[in-house]
Structure I
């Protein structure tokens with residue numbers, strides 16, 4: 001990894017830390033606190049949220065027909081998503097210990113808490129549960145695939161790709177036959193060390 005790429009990755013990590021700080025400041029501004037799996041708002045603010053909730057009948061009357069027509073097609077996608085969740089969990093349960101890859105923590109990606117907002121009606125809460133699950137599952141899937149790719153094929157593509165994962169910058173350059181074997185061995189060793197130490201933060205870029 002050249003110095004320019006290393007610096008850019010360091011800048012990204014710094015910006016992510018700043019974003020975390022801003023989010024924490026926003027949490028204070030909006031007067032909520034996290035207590036285990038529950039999100040707590042100040043009593044006065046929660047009362048305001050209740051008053052802002054759109055009634056179910058009013059919400060349904062205001063719904064666009066295209067949203068109503070498409071709803072069954074959205075909801076029936078839960079079947080393949082649940083199947084994906086199941087097979088992915090089985091895959092990493094069996095294969096990751098064999099490869100000495102740290103397992104991806106499912107609960108770090110699938111977060112379901114937006115349904116606790118008092119200004120949402122029952123359908124909006126259900127939609128938020130659905131989106132939280134599916135969106136988190138896709139992120140969980142991507143991280144499992146990323147760690148698998150790190151083990152089996154850490155090579156950049158010849159063409160630029162949109163939104164590469166965080167480890168992509170550390171992959172071997174396309175056509176770099178001389179350095180690929182040593183980089184592959186190093187990446188597998190790094191994964192094994194993380195698995196052994198219990199450090200599963202593979203989101204952070206590996207150095208080269």
Structure II
């Protein structure tokens with residue numbers, strides 16, 4: 001864990017994973033509503049093993065430093081409550097702090113899951129020096145569908161997801177056409193997380209292959 005200094009004076013923690021050799025690029029990994037969990041840290045380690053310098057900011061430090069929730073329904077309620085107390089300008093400040101920390105890693109992408117998927121989507125349109133964005137089943141995305149990204153975007157949706165729905169995917173296609181790549185999987189919400197019942201190994205593996213291809217094309 002490291003500390004980052006946001007532009008508004010806030011100091012937040014973050015999990016950092018570095019590759020064994022010079023990085024292919026930087027990857028800002030945006031958490032689910034459960035915090036920078038063991039699963040999120042393992043995902044960071046996986047991308048570092050692929051050659052990326054990875055930083056996962058602890059966005060919840062804004063309201064409860066050090067929080068790490070489980071994946072129960074009660075934990076989801078707590079996570080949504082914490083998320084509701086954090087404004088978008090605060091989120092963007094923390095994203096920028098992580099981006100700046102990776103200065104020297106090369107091009108930088110934002111990749112996020114759940115709430116982090118929407119953070120990745122909004123970062124693509126709102127924050128400079130982001131070369132690519134990958135959004136896994138972004139919740140809370142509906143009010144921001146019409147925002148125009150400044151960089152290439154890859155989005156992953158589960159066809160049975162009740163939160164990040166196919167209706168959202170359709171609206172994104174209608175608004176952005178081929179400018180945003182949308183992939184759909186025979187899975188539900190959170191299909192990438194192997195610590196939940198919704199984990200779908202085949203979908204997770206295919207989404208990872210597509211994500212790595214996308215990152216190699218756009219950041220290295």
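What follows draws every value from the coordinates through simple rules; no lab data is involved. Predicted model only: the values in this text are computed from it and were never measured. Cβ atoms are built from the backbone, for glycine too; each structure is taken alone.
Observations
- Identity of the structure behind 3.9 (criterion: distance in nm of label points 7 Å out along Cα→Cβ at positions 58 and 106, calculated), options I, II: I
- Largest in distance in nm of label points 7 Å out along Cα→Cβ at positions 122 and 162 among the labelled structures I, II is structure I.
- Structures I, II, by FRET efficiency 1/(1 + (r/R0)^6) of positions 130 and 170 (r between Cβ atoms, R0 = 41 Å, to 0.05): label with the highest value: II
- Computing P(r) over Cα pairs in 5 Å bins from 0, in percent, for residues 66-177 alone across structures I, II gives 2, 11, 20, 24, 18, 14, 8, 2, 0 for structure II.
- Computed 23, 62, 15, 1 for P(r) over Cα pairs in 10 Å bins from 0, in percent, for residues 114-185 alone - originating structure among I, II: II
- Among I, II, structure where helix-only ellipticity at 222 nm (-39500 (n - 2.57) for each DSSP H run of 4 or more, over all residues; to 500) as derived comes to -11500: II
- Source structure (of I, II) for mean count of other Cβ atoms within 10 Å over residues 34-41, computed value 10.8: I
- Per mean projected area of the Cα convex hull in nm², the highest-valued of structures I, II: I
- For 17 (relative contact order in percent (Cα under 8 Å, 6 or more apart), calculated) the corresponding structure among I, II: II
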